[in-house]
Structure 1
Amino acid sequence: MLNKAKEVINIEAQAIKNLAKKLDANFPKAVDLIAKCQGRVVVTGMGKTGIVGRKIAATLSSTGTPSIFMHSAEGLHGDLGQVTRYDVLIVISNSGETEETVRLLPLIKRIGVKTIAITGNIKSSLAKYSDVVLNVSVDKEGCPLGLAPMASTTATLVMGDALAACLIVKRGFRKEDFAFYHPGGALGRRLLLKVEDLMRKGDHFPKVHQDRKVQDVLLAITKARCGSACIVDEKGKLRGIFTDGDLRRHLEQGPGVLQKTVKTVMTKKPAMILYSKLAAEAFALLKQRKIDELPVVDEKGKPVGLLDVQDLLRAGLI
């Protein structure tokens, strides 16, 4: 069984290697055709290739190319109404002679849609009808019976990925754009959430003047249910932070610390972060400094909030 598994993997790996050699001037034409599309990319196919087509459409959509999948048989029974002359059609058929797919082609021509064929038979009816032909022919399928499509569907999938990758480059698609289409995922949270979205503010953000006593700072921290307070000067600029850790360290010298002005016991020149920075950057700073709280400031260095490691935890960034 191990030998058979390795044989199948090697067959499919070789099919992908051979695929690179089959690329010609048709490939950049296909990329250009999709990039200039004023509508959507409509991917169609039947059976196993149809399933691969769904994945290709999904990959294109998530990387900035609006795409849908249309089952070839359903296209013959009303779904063709989804297609307009502003679209680009990617038709997938290994043989290029799949009945339902071939029956669609004259209708597609009447609509005026540009067609890209992904096929293993460049002399097929599909290839003849299409504006651009991408060759995904394979020497051998992985199936021991030579019947179930394996290497051919793998080659088709890889060709779709190659199109998507080149379109990412051609469009200048960025990580931030990808995150926009994946707001529910971890990547979306890392690239979309900003510090101001998570920071504690208002009644939950203790900000105390540096000449106030430590006991006053503790009251402010308790009221805000935080683990620290930002300490400011007369102009409202950040001068330090006072944390639970600061309190514990100074209490070792006796309870008299409660009557001291907070500027004498606070942590001066603390790490801080601009409110407009990404939350992921704040996490990196907290981790680097090995701290739990981070003052959030505006462009003038005035504190506008406080970010706690627990806030990042709740947001799913940790």
Structure 2
Amino acid sequence: MDERIKVRAALPDEGRRLDLFLTGAGAGLTRSRAQKLIEEGSVYVNDRPCTRKSHRLSRGDTVTFLLPEPGAAPLRAEQIPLDIVYEDDDLVVINKPRGMVVHPAPGHDSGTLVNALLHHCRSLSTVGGEERPGIVHRLDKDTTGLLVVAKNDHSHRSLAAQLKSRTMQREYLALVHGRVRPAAGRIEAPIGRHPRHRLRMAVVPGGREAVTRYRTLAYPGPFSLLRLSLESGRTHQIRVHLSFIRHPLVGDPLYGKARSADLPPPLRRGQALHACRLTLIHPRSGRLLQFSAPLPPHFREGLRYLREHHRTS
């Protein structure tokens, strides 16, 4: 049965092309996949079929689209380069690039981290199911940085337990809009499914407990550079919490600002969120392992641009 998804256009979507709106609707659609759905007559604007991919939306328009139920296509091993930070017989730590989806999903049946891992690794854990071999935790498509993958079920269960008990520590660097005050703090706000937009998460009464700690490292121009750590692991947690405190992540298509004249050119595509540090206990040896990953080029160049064009405090 096809999945029916409904999204309402907001003020920042005024005048946006229909195909571009669909790529930012949170369903993981590529632009070519969005255009194909439009051409097939699977997209409706205000309950009327719309087959023009260049159709311009107005604020308040309701866009409904149908996603065909995914088939049970076997996962394919693909020879995709990986930035491997560490590897042994039990696990592998990857520095994920921007734009790479972690596992296959509707609209992304190839080119994912799982496709690359199937080619690189002789074996992966099966705890996460057939569609997510080895995947212990995820990063969003446009989030860069460190991610650990389990090669066997023993390692997977150990790493998952560390996530749950918070003995696995994950730190992020984020560039956000505005000057965050106070400069350090703790965001504690429950997260659940958005009451109107089912593809989004939100801070909602009765949501699951979610805690994010932050510390401001610098104020480059009209932005703040933050170091964040997670005390929980909810879907889109950092992005939702930053939007909740009214300092949305730079370049976030779902929870951030649509456009900003002050945005550095290198950061006008993709979000400025990087998993910079990962600490865990090795599931077999019991050793404490710590890993770090440098900022990706677009993030690093964006900060350099800000230093050159704005006074940093």
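Taken together, the values in this text are just the output of simple stated rules run on the coordinates, not laboratory data. Note that this is a predicted model, so its numbers are computed, not measured. Cβ atoms are built from the backbone, for glycine too; each structure is taken alone.
In this comparison of 1, 2, the computed figure 19.1 for mean count of other Cβ atoms within 10 Å over residues 225-232 is attributed to 2. In this comparison of 1, 2, the computed figure 48, 34, 32 for Cα extents along the principal axes in Å, for residues 105-248 alone is attributed to 2.
Just checking, which of 1, 2 has the largest value of distance in nm of label points 7 Å out along Cα→Cβ at positions 33 and 201?
By distance in nm of label points 7 Å out along Cα→Cβ at positions 33 and 201, the leading structure of 1, 2 is 1.
Any idea which of 1, 2 comes out highest on percent of Cα pairs over 30 Å apart? Biggest value here belongs to 1.
For helix-only ellipticity at 222 nm (-39500 (n - 2.57) for each DSSP H run of 4 or more, over all residues; to 500), the calculated result is -13500, so let me know which of 1, 2 that is. Source structure: 1.
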